[in-house]
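Have a look at these structures, which come just after this line.
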Structure P
Amino acid sequence: MGSKLSIILFSGTTDKIISAGVLSQAAAAMGSEVNIFVTFWGLLSFTKGEKKMVLPKEFENMGPALAQGMAKEHVKSWYEMIKEAKEMGAKVYACSMACGVMNIKKEDLDPIVDDMVGAATFLQQAEGGQTLFI
């Protein structure tokens with residue numbers, strides 16, 4: 001593939017972060033440059049601590065079935081997917097403005113996050129590639 005995929009991850013729900021994990025891992029495996037920009041509610045899942053399943057209210061009752069289905073199909077967690085994408089060169093950035101607004105400091109972020117950057121920096125990195133908003 002050899003192109004570039006940039007993902008703006010605004011949501012902090014597991015269903016959407018799984019999508020970011022699948023796409024980032026697949027793109028990295030295909031040789032694409034991958035950049036993930038985590039902002040606002042997405043940041044809540046990228047702070048240190050246990051990674052709990054968080055689903056939108058309308059799908060909360062489906063959590064156990066989702067977990068069972070993932071286990072049955074041997075689907076890794078979103079965290080493992082993104083970690084593997086990083087091992088293939090993907091980068092994860094936290095939005096510096098959103099971190100400031102939400103009082104999240106660099107030391108609060110999970111080690112999976114490479115750096116805190118502003119929107120302009122991310123847009124420069126994304127230039128010339130495909131950008132998805134999740």
Structure Q
Amino acid sequence: MRSFLVISSLFFTYSVGMAQVLRQHQWEDRVILVFATDREESLFQQQLQLLQTNEEELEDRELVVYRIFDQKAIGPMGKSLKPKRAAELRSRYAPDKRSFFFVLIGKDGGVKLRSDQVVEMDKLFGLIDSMPMRRAEMRRKG
């Protein structure tokens with residue numbers, strides 16, 4: 001019973017610490033957060049181009065993308081986020097306000113990758129495909 005309480009307590013603490021806007025994705029989607037000072041930032045543009053040219057692979061791996069700028073954030077399907085939610089994401093995942101920052105969050109809500117450089121798709125997909133949950137998904141899909 002004591003170990004159940006400890007585990008429950010850790011899970012609750014972890015869930016509270018996860019940015020509220022991302023809770024809807026936990027156990028359903030993997031999340032990519034791309035932070036940039038603005039849309040014109042060159043690393044952001046390079047990363048966005050890579051993501052857009054690999055949409056099928058992103059969908060297959062159940063990835064959703066959030067684009068977070070200094071004054072605005074755009075979630076999956078082009079949905080704008082409230083400034084408060086954008087600030088919450090930035091303070092939680094990219095607190096030092098770099099001009100570009102990439103974060104991959106797994107279905108469990110844990111950060112799997114952080115980078116201040118453009119992340120190549122073979123690196124991203126290799127990392128995801130090596131995850132136990134992804135391997136189980138691939139076995140189920142046949």
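What follows draws every value from the coordinates through simple rules; no lab data is involved. If you're wondering where the values come from, they're calculated on a predicted model, not measured in any experiment. Cβ atoms are built from the backbone, for glycine too; each structure is taken alone.
Remarks
- Mean projected area of the Cα convex hull in nm² from the coordinates reads 9.5; which among P, Q: Q
- Relative contact order in percent (Cα under 8 Å, 6 or more apart) derived as 27 - corresponding label from P, Q: Q
- Which entry (P, Q) yields the derived value -13000 for helix-only ellipticity at 222 nm (-39500 (n - 2.57) for each DSSP H run of 4 or more, over all residues; to 500): Q
- Calculating mean count of other Cβ atoms within 10 Å over residues 58-65 for structures P, Q picks out Q as the one with the greatest value.
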